[in-house]
Structure 1
Amino acid sequence: MPDLGPATRQLTRLVQGVRDDQLSAPTPCPDYTLGDLLEHVHGLALAFSAAARKQRLPDGPAGPSGDASRLPGDWRTAIADRLAELAQAWHEEGAWEGITRVGGFEGPAEQIGVAAVNELVVHGWDIAKSSDQDVSVDDESAGPCLGFAGVLTGPDGDAFRRGGPGFGPPVDVPPDAPVLDRLVAANGRQPTWSAAQQVS
């Protein structure tokens, strides 16, 4: 099964590289500022950790909402802690077995675990693009994400895209485009997106 460690570590690095004055920056998710996206990552890490452990989150605003006003004051540390917990949760015995649920979607744990890897990689790209940081995709994460990209671009893709920030219809890219470009395009992003273009 995939190891979420490489993707969570890269996302942690990117989160910690965001400056306070960048929180209002635009992102590839049209309805989200960078602060909103960071809060979403904070919540999704909790939600996918619960999914790995077959736990239900309590009703209320515990999961990902995408509201920068809900970011904790120590958001860099808080998000890093939740991402580390996420990687650990999917290492635990039984995490990839059975049926679980996240964000109202129920399905095989293996499928939801791969969706978690995809979220980490794609939102890492979002944050990097919004805050002018370098980003790549590691070999451990690329395989599962490419498989998930195949689902997103297939007839069942709409079931995964509904309700996700920035997860719109696939964008066409050349078949020989770099792996990360193909991944983000499958998730409805234009690989050439830049924050500078949004404010020019």
Structure 2
Amino acid sequence: MASTNEVTFSGLRLLTAPGRVMTPRSTTEPLVERAVTLLGSGPAVVADVGSGSGAIAVAIALRAPNAEVWAVDSSAAAVELTRANVALHGLAGRVRVVHGDLLEGLPLRLDLVAANLPYLPESLRLHDPYGDLRSEPADAVFAPGDGLWPYRRLLEASERRLMAGGAVLIQYRRTILEAERSELGDLLAELEERLLAA
């Protein structure tokens, strides 16, 4: 792997690849906290969609030892970094890493889908309102159209894959949102409301 740095996320030391893979931020730690609470101590199949560095997948796997965690990303650099962080924490037997789009290549039935996806409209790319994102890879931050395209697709895919009682847990503009399978339409409506209010 090309040059890496280190960062602390959720109390864990993780490798990062600045400029190639989104660097994990403390604003995502509440997503891990909520995921661990939802999972409890029982067995579960979890998807970390848009895994980036693998921070979410690694943190969940370490704190929910009965969960089977799948990390997926469409970026080859992100998949490589996730695999490095999985190995760093000795989780190769419990966290499976997949190069794919959204839920592609993951089990047909999932108990929890966690995601922190690109969300800023592509039109903002040249004048990023959040200066701290300028050094991040553009495809980890900006999405086509109004920015909700990745989340719309994820919610549609999740509706077909979640077990009864399963849930989606996402981070959108530094806020953690969740919905059970039967509430995914409401979650999409909330995302669209937040977009209009932004």
Structure 3
Amino acid sequence: MLAAYGPAEGVDISPQAVEFCRERGLDSVKLGAIEHLPYESNSFDLVTALDVIEHLDDDVAGLREMLRVLRPDGRLLVFVPAFMFLWGVQDDVSNHRRRYTLPHLLKAVEAAGFSIEWSSYANISFFLPVLLVRSVMRWLGLSAATEYEINIPLLNGPFSRLFAAERFVLKRGKLPFGVSAVCVARRVE
């Protein structure tokens, strides 16, 4: 599938994650930080940051670095967790700095020098379950080492299909809220 779109590169700050990839034959993953990508300027037509910039102290600096490695007219795809009131154990465990509203995400992307092409919330299907579970955990003072421990395997298949069905809505429009926010932006000269 990648051959249809060209070669893919990856970056991770964790030596263990890079080694994990290499053990599985993914040799194009480099060790590096988003704020200092190990690539020449104007290297890529597309940069994806899928659940990345919420980890950065300075999200705009990270986005500017992504702009640097994009070719003119290149695209950026950003996917981030939405709404601070949905903050939960998984945000703490994952070392998130923030969750975004869509306007907050767009402001950061534009401040980095991009032109917004499309944006929406996503994961609307999981909004109510996430809100309920995290609220109940807060109210009852429950904790878990990770939310991955809160799993009902029987529901994984139906939830996966439900989440995948959102693509039909997102192809035609936008969602008013969701657990995540997504943005497509373009490097303009």
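All of the numbers you see were taken from the coordinates with simple rules; none came from a lab. For clarity, every value in this text was computed on a predicted model and none was experimentally measured. Cβ atoms are built from the backbone, for glycine too; each structure is taken alone.
With helix-only ellipticity at 222 nm (-39500 (n - 2.57) for each DSSP H run of 4 or more, over all residues; to 500) derived from the coordinates and found to be -9500, which of 1, 2, 3 does the value describe? Attributed to the structure labelled 2.
Tell me which structure, out of 1, 2, 3, gives 17.6, 52 once Rg and Dmax of the Cα atoms in Å is calculated. It was calculated from structure 3. Computing distance in nm of label points 7 Å out along Cα→Cβ at positions 115 and 139 across structures 1, 2, 3 gives 4.8 for structure 3.
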